[in-house]
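Visitor: Structures given as structure tokens follow.
What follows is calculated from the coordinates using simple rules that are stated; it is not laboratory data. Just so it is clear, the structure is predicted and the values come from calculations on it, not from any experiment. Cβ atoms are built from the backbone, for glycine too; each structure is taken alone.
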Structure 1
Amino acid sequence: MSDNNQLEAWIARETEVNALLHAGPGPGVARSEDIEGLTGLEVMQAMMDGKIPYAAIAETLNFTVVEVSAGVAIFQGEPLAEHLNPLGTIHGGWAATMLDSALGCSVHTMMPPGRGYTTAELGVNYVKALTPKVQRVRAIGKVIHCGRQLATAEARLVGPDGTLYAHATTTCLVFELPKR
């Protein structure tokens, strides 16, 4: 698939998901009764289907989740001028937040009902400057290991032409969610 065709496919998927997200309750936090008894993957799918709220940071930083499956989460974003650092490239925090979202949500897809996680460590390596000339990037997160107490995952931030801009790893603590 050519770079332009890949970009068009990415934008089409983003448009499709955003239509579902915006048809639902919008940004916010899901009520405990709406997610009780659901696996992490079921929660993520319910969010993408517009049945429960999505994270408000997606609006703030102009990115969204475009795909989830067991052990995988893919976020897509458009780097904009408002994400620039003083040197004229996209701030590393924007890329790190996209990568952290993909990493955490890939772990989230592996959670059985009643289990949660939190990031204990995030490591990011930037390998190529990102500018608003790059119309879209994807953070592709994949679980490496998910155990009873720890989970690890890795992610890559890539453009539609396959260019690697950054990669990251995480270690998450896994725990029993407190009853609300």
Structure 2
Amino acid sequence: MNPPPYALGIDTSVTDLHEADALLRDLAAGLGLPADAYGCTHLVRDDDGGRPRVALSLAAGSEAVIDDARTRLTAQGHRVTDGVWDRVGRAVLYPGAAALTGTLTVAELVSRSAIERVQVLGTADRPDPATRVVTREFVRPQWREGELVLAAMPAVGGTLVPFEVPDPTPCCADH
């Protein structure tokens, strides 16, 4: 599966992923996007190499949905561009995301959502479909070569957990 064909980018001054997630969810809720829409974050820099920031993208299978979103976001003062920032967006909103709670098998995770595969860090093999994934209610797959892929890592008891943690410790937090 490839990302939906109609997309727009939203420039922000946000530099924190969690703040970007919240902004993306708020904007999407205000737009009343359909359940098959995608919302992603993208790490970007200006051409002058300035400080990185987090830009957003929304994508849907309907041109009318994206045109309406563009009109409404522009009217709210957001800087909107056509298309996505890059092809490796980190998906926050995607079909089935709300169903990824608790502990699921890899097969359940894939069947309940738009995630097409799970990739365990450091391995080339796909995990057994019966392997349990502890979601921590925070599942952020990324687009890779047209597939929505969840990076996971081994955890206690032969389970997997998504690589991205819900509450990361800021760098140098104890200094």
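Visitor: Comparing distance in nm of label points 7 Å out along Cα→Cβ at positions 77 and 149 across 1, 2, which structure shows the greatest value?
Guide: Ranking 1, 2 on distance in nm of label points 7 Å out along Cα→Cβ at positions 77 and 149, first place is 2.
Visitor: Between structures 1, 2, where is distance in nm of label points 7 Å out along Cα→Cβ at positions 85 and 165 highest?
Guide: If we compare distance in nm of label points 7 Å out along Cα→Cβ at positions 85 and 165 over 1, 2, the biggest value is for 2.
Visitor: A value of 46, 34, 33 was computed for Cα extents along the principal axes in Å; which of 1, 2 is the source structure?
Guide: Label of the originating structure: 1.
Visitor: If mean count of other Cβ atoms within 10 Å over residues 5-12 is calculated from each of 1, 2, which structure is the one that comes out at 13.9?
Guide: 1
Visitor: Rank structures 1, 2 by distance in nm of label points 7 Å out along Cα→Cβ at positions 101 and 157 and report only the one at the top, that is, the highest.
Guide: The maximum falls on structure 2.
Visitor: Out of 1, 2, choose the structure whose coordinates give helix-only ellipticity at 222 nm (-39500 (n - 2.57) for each DSSP H run of 4 or more, over all residues; to 500) equal to -6000 when calculated.
Guide: Clearly, the read-out refers to 2.
Visitor: Using FRET efficiency 1/(1 + (r/R0)^6) of positions 29 and 45 (r between Cβ atoms, R0 = 25 Å, to 0.05), single out the structure from 1, 2 with the greatest value.
Guide: 1
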